[in-house]
Structure I
């Protein structure tokens, strides 16, 4: 079954199902079941009681179930007309683990389907919009750290997620992972709207190993990433010269995503001129920033800057 994954996999919706845009009711035409999708279940915030309102048949738009929550009672309308085969009175107990396998109603025959239901390519943009409302400006972004081995990628991640620096951090074995929430603000430059967008972003940081013998497996860790930090060492010109290789790999695996070119190790002597790095970033359409994982200087600002760029792209700002 092909799934549409939303919010970095927090929610999943089968792409072949039909969905009600207003109530998150799904219809599986193959298994002839209808129920509540994962996002709809999350909106209800741990429902406590459910009562099925129909008996032997149901019509399009007819309320078929009432679900009680701490905030009141929600009724769901049927996405189709048909003759019932089974009513799953215990569906509420199963929803927390799997909202799709059993559904709430199972049909003997489906005679009509609501023409307003969506499926296929329409699911992802609708679901992303709904999740933004659900999370109330809380986002979760998967981001990739990439660049030569020993430029300090793991040290940047550790400084950001755990706020410490260890001199002898071992080279990443395949991939390393960490996460941290950031409070972010974006001041729009739109002359028609002078305001500030405030949001919380959970940055899920994937540190892909830089050694050549990981080339064949590293691509799998790029999947679904929303942005990238392309890192070089300001004290190591070779790491700067090798950036084109990592840009090519980014393009092959992610296409065009918000990317920050990062000059790390600013606590050491600068052997890559700043002007050269700024020009390189401009020519490739990247933003540029510098930091020191050793001292912690500007590390969090780097991730906040990337979070804002991803947010702007996600919200079409």
Structure II
């Protein structure tokens, strides 16, 4: 379990993390989301003692990270895949880390096999691609077989097979009762992976909820309708509080009218219906609605 209580971090006159409190429970994957500059990385660094809080505290498995006698066996961390001696081979890097905790070389071989870097384990880490560097970083996080995993953008640079492997791996880890805190900017991937979501914006907690509850709370329910007389049906259901988007000559996305009412109107007019499906928004829709006022860096709209 990971806890943060009133966590605050200031850098000169900038407050990067502002009175943040949350609990990351074991047995599920918790997604850690937020725009660039929201304070996610700073928060994760404070959890593992790399930054000192200005106020508040964090604990991992009941104790502050620095008080664990063998932290690699408590917490596996991937914050920066490039944090490796570039002149060492992957195997040498992992063996050096393992030696600090008395972890046998057999475990090094195990994590090399788990992460699929066996073919490059004898090569210098400085020559690794971004994806191979990520796999090496995950291998390092797994060395101590920890109960808690903190992974910052672990799928960055991975190919589709690697992305799927990370998804399956973290879900399996959670199924074993481990605590998993996972940061990513890939909303579609997070939607398939996370059970619970914590969202930061400008250093504050904007949401702390199960993924499904978050999506329902921050998106609009609608109905997808398919009919060979879609234009006629659109005219029948139009109204001041109704939003209709024509996505194809035969398909409408409707907000503001329940599916049953659409079906009744179609039946009254003899309009055939080939599809009438309730729809919900996506995690990306919910995230954008939630963080719209908290984005620090805005891109220019493309005409």
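With FRET efficiency 1/(1 + (r/R0)^6) of positions 17 and 289 (r between Cβ atoms, R0 = 41 Å, to 0.05) derived from the coordinates and found to be 0.95, which of I, II does the value describe? The read-out comes from structure II.
Say we calculate distance in nm of label points 7 Å out along Cα→Cβ at positions 153 and 241 for every structure; which of I, II gives the highest result? Intermediate results must be reported in sequence, preceding the final value.
Values: I: 2.0; II: 4.4.
Between I, II, the highest calculated value is found for II.
Quick check on the output: 0.15 is FRET efficiency 1/(1 + (r/R0)^6) of positions 105 and 185 (r between Cβ atoms, R0 = 35 Å, to 0.05), derived from one of I, II. Which one produced it? The value was obtained from structure I.
Quick check on the output: 19.9 is mean count of other Cβ atoms within 10 Å over residues 89-96, derived from one of I, II. Which one produced it? For mean count of other Cβ atoms within 10 Å over residues 89-96, the value 19.9 is produced by structure II. Largest in distance in nm of label points 7 Å out along Cα→Cβ at positions 73 and 273 among the labelled structures I, II is structure I. Quick check for you: by distance in nm of label points 7 Å out along Cα→Cβ at positions 81 and 225, which of I, II is greatest? Largest calculated value belongs to I.
Who wins on percent of Cα pairs over 17 Å apart, for residues 65-128 alone among I, II, i.e. which is largest?
Largest calculated value belongs to I.
For relative contact order in percent (Cα under 8 Å, 6 or more apart), which of I, II scores largest?
On the way: I: 14; II: 21.
Structure II comes out on top.
So helix-only ellipticity at 222 nm (-39500 (n - 2.57) for each DSSP H run of 4 or more, over all residues; to 500), computed for just one structure, reads -7500; which one of I, II is that? The read-out comes from structure I.
We did not get these values from a lab; they are worked out from the coordinates using the rules stated. None of the values given here were measured: they were computed from a predicted structure. Cβ atoms are built from the backbone, for glycine too; each structure is taken alone.
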